[in-house]
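Next come the structures, one after another.
Nothing in this text is a laboratory measurement; each read-out follows from the coordinates by a stated rule. Treat the numbers as computed from the prediction; the structure is a model and nothing was measured. Cβ atoms are built from the backbone, for glycine too; each structure is taken alone.
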Structure I
């Protein structure tokens with residue numbers, strides 16, 4: 001048995017309005033694509049995994065053990081600018097950091113809130 005990676009991250013939205021906002025954010029704004037859809041949900045391709053959205057019940061709006069979704073990009077600044085211009089809150093502006101690991105890990109990152117209140121990180125390995 002071997003783990004091959006993360007297949008999907010799951011979120012819930014309970015109204016047509018929330019679903020429309022999810023599609024607008026991930027598909028229209030960030031350019032992802034729906035890869036499958038069924039009566040109670042859909043899966044959005046992130047390039048190396050999926051975001052699964054269930055539409056059959058409201059989600060809980062609280063941070064738990066999983067804190068955020070990190071989306072790999074080569075344009076952190078462009079992603080942050082695009083979501084900000086669309087009216088989403090960027091609560092950590094694009095910045096460079098070095099994770100003090102061995103070896104050190106230089107990154108560029110920014111955070112925003114998504115349409116369901118989820119925290120979304122735009123992440124670039126330097």
Structure II
């Protein structure tokens with residue numbers, strides 16, 4: 001069995017006790033879901049600007065940039081969320097909230113509004 005203090009990040013593994021593996025694996029799946037979301041946001045932003053799709057160019061560019069920036073920020077949420085959740089599991093504390101989930105949701109809402117206006121004004 002591996003020593004607790006030899007795993008990365010030590011600030012997570014040196015505290016508390018080993019949680020049920022199912023919870024740690026679920027936390028890892030959530031981390032990977034954020035990474036997939038990041039890739040989808042970046043790909044969506046690039047595709048939107050590349051394809052054009054008959055959307056007013058300034059609105060399209062703004063929506064594309066918002067998607068790409070969100071795609072860049074999503075891995076930060078993935079990492080911070082994984083660390084906070086794993087630590088909470090190890091210390092038997094309540095699970096934390098996703099720090100960037102609301103800002104990312106608002107940004108995606110803004111993209112929808114921009115695209116709606118962009119289609120109407122094209």
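Here relative contact order in percent (Cα under 8 Å, 6 or more apart) was derived from just one of the structures I, II, and that gives 33; the source is II.
Work out which structure the value 0.60 belongs to, where FRET efficiency 1/(1 + (r/R0)^6) of positions 30 and 102 (r between Cβ atoms, R0 = 35 Å, to 0.05) was derived from one of I, II.
Details: I: 0.60; II: 1.00.
For FRET efficiency 1/(1 + (r/R0)^6) of positions 30 and 102 (r between Cβ atoms, R0 = 35 Å, to 0.05), the value 0.60 is produced by structure I.
Once distance in nm of label points 7 Å out along Cα→Cβ at positions 14 and 110 is computed for every structure in I, II, the highest value turns out to be that of II. For mean count of other Cβ atoms within 10 Å over residues 70-77, find whichever of I, II sits highest and give me its label. Evaluating mean count of other Cβ atoms within 10 Å over residues 70-77 on every structure, the highest lands on II. Among the shown structures I, II, from which was the value -4000 of helix-only ellipticity at 222 nm (-39500 (n - 2.57) for each DSSP H run of 4 or more, over all residues; to 500) calculated? Structure of origin is I. For the read-out FRET efficiency 1/(1 + (r/R0)^6) of positions 22 and 46 (r between Cβ atoms, R0 = 35 Å, to 0.05), a value of 0.45 was computed from one structure; give its label from I, II. Traced to structure II.
For distance in nm of label points 7 Å out along Cα→Cβ at positions 38 and 54, which of I, II scores largest? Don't skip to the answer; put the middle values down first.
Values: I: 1.2; II: 3.6.
Structure II comes out on top.
Looking at mean projected area of the Cα convex hull in nm² for structures I, II, the greatest value goes to I.
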